[in-house]
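Presented below are the structures under discussion, each in the form of structure tokens.
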Structure 1
Amino acid sequence: MHFMQQLARLMAILAGVLLTFITLMTCASIIGREFFSSPITGDFELSGAAAGAAIALFMPWCQARQGNIIVDFFTTRCSESTNAALDRVGAFCLALCFALLTWRTGVGGLSAYKSMGGTMILGFPEWIVYAFMVPSFALTTLIALWQAVLGFGQIPGETE
């Protein structure tokens, strides 16, 4: 699990770099538009592509840190073992969903690569976004499966 968490951390850092890029590019485009009448062409296309990739890249870290939504309204009075079992079932359901997402995103990425589909203004290849999404969805699947089978336990590096 430690290796998967480190990989998830690296993906989250990459997502942060992408979001920083979006922010700097947007600022440059706004400054260019307001002061020089020359915005960055296709800035919204690049923002959308980078944001989509960043969201996917954050998913493994979110699952590794148990940051996905847990609705405990109905289980607050249940025993700790019951809640742990329900958390494992939830992790398994999430693993199934992300396995499906991994598969279908992979198929979509291959289709986008074969058709060489691109964005409307810049022609930025759409398959690149899929290439960021598939590994992060696959890692999220593995982390959730690990948690479903072996439980959550304590996150390495944290103390109670």
Structure 2
Amino acid sequence: MDKFSLDATDIRILSAVQKHGQLSKTKLAEIVNLSPTPCWARLTKLKAAGFIRGYHADVALDRVCDFTQVVVTVSLTHHRKSDFDRFEGHIRKLDEVTECIATGGGMDYVMKVFTPSLAAFQELMETLLAAELGIDRYMTYIVTRHVKSAQPNLSGLAAKSGK
């Protein structure tokens, strides 16, 4: 099952688990408007084909602990594959970096970073610079509040892409 063979029912199943996480067979079938056994069989096939990477809880981090969230843009000095590989390999090992995307344009990467304090963030950045990862420049943006955090509208994207 590749991305081109997904039908409207598959998209509804994926949308339901994206929005609600793990669901019982009955609840998923109710949301998708399909009988439980074929719905569950489709979900099993979607999982096996790698369409579902995992299930996650949306934890209210601010109720658990104090933290500082920073968005960091990074530009590397050189743009060889080895430079990107070295930087990305290092970033993957850091628990503080929860998201890192490579971008085209003015900056090479945009990262979301969570640390216990601003001082801890500064220490992390000093460590990154000392690691000789080829960072030319970086800009930091302190997150003051979350305005919106959501998953993409899977049904809308799939419908507009014509797949």
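Brief remarks on what is shown
- When distance in nm of label points 7 Å out along Cα→Cβ at positions 84 and 148 is calculated for each of structures 1, 2, structure 2 comes out greatest.
- Looking across 1, 2, the calculation of Rg/Rh (Cα atoms, Kirkwood Rh) that yields 1.09 traces back to 1.
- Identity of the structure behind 0.95 (criterion: FRET efficiency 1/(1 + (r/R0)^6) of positions 28 and 124 (r between Cβ atoms, R0 = 30 Å, to 0.05), calculated), options 1, 2: 1
- Answer label among 1, 2 for the case where distance in nm of label points 7 Å out along Cα→Cβ at positions 12 and 60, calculated from the coordinates, equals 1.3: 1
- For helix-only ellipticity at 222 nm (-39500 (n - 2.57) for each DSSP H run of 4 or more, over all residues; to 500) computed as -26500, the structure of 1, 2 it came from: 1
- Among 1, 2, which structure scores highest (criterion: relative contact order in percent (Cα under 8 Å, 6 or more apart)): 1
Bear in mind these aren't lab numbers, they're just calculated from the coordinates by the rules spelled out. Just so we're clear, the structure is a prediction, and the values are computed from it rather than from any experiment. Cβ atoms are built from the backbone, for glycine too; each structure is taken alone.
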